[in-house]
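Dropping the structures in below, format is structure tokens.
Please treat every number below as a calculation from the coordinates, not as lab data. This one's a predicted model, so the numbers in the text were calculated from it and none came from an experiment. Cβ atoms are built from the backbone, for glycine too; each structure is taken alone.
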Structure I
Amino acid sequence: MGKVKLPEQVKLFASLIFHDDVDLDAVFESLTGLAGTIEEKSGPALFTHTTYYDAEMGKGLKRCFILFEPVFDRDILPDIKLATNGIEEEYAVDGRRKVNIDAGYIALEHVILATTKGYAHRPYIGKGIHADLTLMFISGSYRALEWTYPDYAELQTIALFNAWRGSLKRGLKEARHGL
């Protein structure tokens, strides 16, 4: 019989897709209170990978990624996703989102996104939330899978997550040594 042990902790991140008319600093403040402090954020870039959000949010969307510290237990992810859904609702106008927040975590072995939509590669993790296996760490780098969203499969996005994996390693070392 195998012995039960908890997996290593992870770093939480969020992807924000937004319009310029949203108060991004206020959204960051809401997220900071939820998921620790913001360790790093990517600069806003045009989001051109899909028209999925156009009907609700309009055209001309931008995206940025943010990384949080410290490290967290993985089982917090459903609560984080539910809270980010609440933040999206808080900033919505007439029922239409001004910001889309995809919460997830970076583990040494993979990158997981939280979603409300189940599918074959999205096991249920509780509270109405599924875990989307987005990237796997193989041969020294995160790698996209056949179902990975195109924007997460881009080399620049993978490079960002590889760099943030280094931050995760430092965070795990600090957590082990009580720093």
Structure II
Amino acid sequence: MTEKKKKIIDVALEMFSENGYKSTATNQIAKEAKVSEGLIFRHFKNKEGLLKGVLEVCERNVSKMFDPLDDLKHPKVLLKNIISLPFNTGRDNMRYCKLLNKLKWEVGGEIESIFEPIRKKTEEVFELMKYDDPKSEAETLLLILDGVISKVILNKFESKLIVHDNLIKKYEV
């Protein structure tokens, strides 16, 4: 990837996560990235192509957050680590989380595939732990964690340690 293409994606990521996809014009991205709008279209064809490029970078980085889970075999240890993910999201990954949180309201289903691996892994954990309805339990936990990451992104989450401890106790991990 060229330096200019990387800069365009980086600026688009920041602007989409701050202002939203629909409220960010490609000419604004070009100005901020110090490139011509034509260069954006040469690299990405259109705004949707640019979004796709941003989401590919986002997906690679989010999957790196999930990679350490692959080495964990004990279901309770794995579940504890899944629960802890949004509470321990570092500053570098926060921008990807912020973007995905913003985009879920604007483009919806286009970002679902990014979270498919964690959804499957969570469901598998509940199957191994012999829950009656592992699919529903996984969906419930992931909805809770989605709310957690939203609060973390907003930086208005004074009780996050209490919530974390409550989830750890609830699932006895």
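The value -0.29, -0.53, -1.03, -1.28 for log10 I(q)/I(0) by the Debye sum over Cα atoms at q = 0.08, 0.11, 0.17, 0.20 Å⁻¹ was derived from one model only; which of I, II is it? Write out the running numbers ahead of the final one.
Details: I: -0.24, -0.47, -1.16, -1.61; II: -0.29, -0.53, -1.03, -1.28.
Attributed to the structure labelled II.
Here log10 I(q)/I(0) by the Debye sum over Cα atoms at q = 0.12, 0.18 Å⁻¹, for residues 45-148 alone was calculated and came to -0.43, -0.90; which of the structures I, II was it taken from?
Values: I: -0.47, -1.06; II: -0.43, -0.90.
Among I, II, the structure yielding -0.43, -0.90 for log10 I(q)/I(0) by the Debye sum over Cα atoms at q = 0.12, 0.18 Å⁻¹, for residues 45-148 alone is II.
The value -10000 for helix-only ellipticity at 222 nm (-39500 (n - 2.57) for each DSSP H run of 4 or more, over all residues; to 500) was derived from one model only; which of I, II is it? Comparing all candidates, it corresponds to I. For the structures shown (I, II), distance in nm of label points 7 Å out along Cα→Cβ at positions 37 and 133 is largest in II.
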